[in-house]
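Quick heads-up: structures coming right below.
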Structure P
């Protein structure tokens, strides 16, 4: 079992469930299962890629058989589109049709398993609107929900967090309050840390005041919130001296956020990549800023426009297959995200690498030849020539992009020209750029902020 705390901290890390027994801990069955999985994850992450792939393929075989035998949607679509064939489904996996969000929106009943194993625990229905604002219903077994907690704990262990520290979360729709512990992922641990949460109401100054009153060791928030807090900290010289790390989720993380956090708090930023439909997809490497795919839980493909696997350095669409959810298995689900495939990680882990998360289809600038470009928007860089607080690029026409800028004061002609030069350098040739000042930039569905939005992005299938 890996150590759950940094060296020098308390040795009693697992909470015992048997009265009178403190150490060694005697855990409840669900805790024992979580710890057993964590024990295996500690070892599987170091397997060579070929060995890890073979184990993953064995689990994929079980998922595909279950989907074929018990899910009406797959029986129909795989038979009519891919042909029944005699070869095992694994051998023709790459030829199976993609599953799209619209399929989930329209075909909830057809995507339910008719024979989910009772031993996988109770089936719970969930719903997510994502960035589209259109709700999608999903089903998850108790066992699949356990994987959320197990991967979340792996993230804590990878980054050697001190569970006696305090956590503060600022998130869309969060229920305000304070409680002992950090939530379900760490409930099994005998630790003294507390957590506090609040939603996104108010301005960054309000969030910072709330944080300053609590002085957390760890901050959990979307990247745009972390950036706003860091800028506010630098402007008001209000410190968070205990902050060890900012953890981000839910939005594309740009290099600006990392630089701001280091400048404001001397703290690193650690990102996670997940989606409500499939759970954790990738975690940031403990030694690098890229991501490791969580191959024990999902099979993740990065595909080009022709449906072929992207080589390292290429950006493609993210397609995932869930490996542990037998209530509603998602097979070759097109997440709508795009990511850059990476090579082997120097850290030694065999888990596949995503070099960066480029964003969603709607976050790419569409070019005349039909290509896509994901420009980096750097308010920090823009602030070198003008008092820019926030910037969003919106493609309104094929050859026109609006740079919507929130600034502390009126921009001079020279400042506007400077902004234009910086922003234009990251855009495709032949595209006009107009700078428009705004009082504020609205968040999208689910409270997410998108720094690039194209009105020309094709609708999701």
Structure Q
């Protein structure tokens, strides 16, 4: 990658800034490499390769990945099932020792992994560091659970199907929790951002993880998702991310004994009603809506306000958004980086055109010397779209926020309950009675109060206990 980008000037910022930038420079000047599938510890090459580029700058090529041959997922399940017999029989303390060693190495290489997440996905440096910290938290919690003793038996082979919405914490957090529980896994990462998973795979192997416990297949055309998900020898499936590929899994025919953990992105809607400070509420909504360019699993796509408060809220929200720095996510102070790919940008562009009558801000490509080689956009805010429009009810995993205006709290809760929740819903208010009503009546799995939606975080169900029978 050394011929694609100049060395970043190491700033005079914080120690964290210097460590991040040193790691970024190191990664930028690594040689390109080939990334095979890993099944049973063996490198599997099909001879059909595809490159993966950085959304930060599409001239940065990480290397080539292998399109899987037909039947590879079935072979991976057979191998993982064979490995399960020995891995599940190990004393939990032996599994904990391997993951404790891996955790030390992940912590030691935190900035390098975060820099890799930024280059692979377009997350800002703060978002990437949070992504690594979340993975560290999941593994640390799992090791503590094993150390304290936890009831249950390993369940078998798990498929981890993920997307770029959380390129590290969700796929590897769920995989780690499953493996610590004594299960084996097959992971299909996002075709856009698979490199961080390969990096941590190497860390786990060096820590002593046996062959066949962790298997990786990367697929440019997503053709392996259904073939893996429909394998009857699976104990369970994790779906983490966004898009039809993962949402369609919820409608598949499956054996009654198949376990399913769903972390598919939704709207994560927010009600703003008589907040203690409207400017602060607007900041929290903007942070919720445009974290990781609206692509994170916990990003908010819809906010609901009453007629009485709409003008004040919109004035404050637009003032906050106009101040956002949309730029190279590796640069300090950047608030929002690029959309992950041209395909996703094209969806954004189409959505803007289809809902242009309701657009009050944004929706334009950001073009300058640093952003021209990626898909950087100004976040889009829509107001007043009819209640039954898709933009009010169906998530899009884009830097898009729909503002719905209602008469009162009862109407707000009704329209929030009609939306595609995803992980959560939240309320920002100083009225305790309204907060209590929201908690009682909103049907989301997770409720947050007076916080941004990103407090929920990726891999929210990545607990060792969730992978035990």
Structure R
């Protein structure tokens, strides 16, 4: 069956073969004629940037192109001739049009050969196509001037700069760069321009620490970035600690010791009332308060000023004092000379508590008290007569005895010594009987006298 079909095809093709071949040739010629009439050739200009190739060959020789940015930013205008359809297709793929400079030609140069710039040819190229053909009519500029320099390297310490404002109530701690020193490679002229290598941290609304990778960049003394150098490693790890502000209250100081004889402490003042600290939230809340301890020993100055360093208390709680804040509490102790004076308690201000109504209690002597205090407070005692005496009558036995007196004094005045009262306690019933007996005796004497008269 297949042989039969094959024979039929051979007969068809071989029959009038000459005329058939002639027809195909005519068709092709007509196609080219039509295409030239309907799709004529044109010239179009394409602008592309210069690209370096084999740059590693130059680097191996310890050399670098120092005007690389200038060259790569230069446009090469390439005029291309082809049919309209071909040019339309090329326009769609114009990214494939190249203008290259091959640096392999400098592989035999040495550092001593680079004093003057080199004129180097530009090589344009167009992507090949099985359908269309292209002709490069011209290109400008046809060559470019390349400046070479030695590659040198240096080490630079990483500087961490911050931008923006950290969240309110927080403080940025120390920043640590790993590694802290990087290697910078480039043309000797560019390396000499480097003033610093920096990374920038954006601190806007930061409220917690972090560890992140950043790309360091080189800058000249005017703050302009130098892009023509290579920094190794390309990234560095920056760790930042963020801490919270807090306040630790300072309580009233504890005064140890005594002032000189005849003086007493009348006022204790201290500043500040709070210490501003920086640290972890948990540590701040667990510290509690600060109570300064001040020692005095026989001082008689009107004002005693002492300093109490709170740093040790703060540091043991893993906190630090906020920069610019006070680390000392200033304690001012006011001393006042004490006066001593004796007073007699008014009978109106004497109270007998727990008294037995069947007994009569009388003072055999006035109650005298020795008081000490400032002249101002002593004078108030004199003017206001506000000393009160309280005697527990329930503890006093019948007869004459001494009873301890509880003296109630206004603030700022103290007793110099304990007070005792001389009292006499009598039974009211026995006193009445004695009076009655005396009356009866008097009557009897009067009657006897009358009889004698008669």
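Looking at percent of Cα pairs over 35 Å apart for structures P, Q, R, the greatest value goes to R.
Taking percent of Cα pairs over 30 Å apart, for residues 121-360 alone as the criterion, the top structure among P, Q, R is R, with the largest value. Calculating distance in nm of label points 7 Å out along Cα→Cβ at positions 217 and 417 for structures P, Q, R picks out R as the one with the greatest value. When relative contact order in percent (Cα under 8 Å, 6 or more apart) is computed for each of P, Q, R, which one produces 14? The value was obtained from structure P.
Rule-based calculations on the coordinates, nothing more; no lab input. Source: prediction; values computed, not measured. Cβ atoms are built from the backbone, for glycine too; each structure is taken alone.
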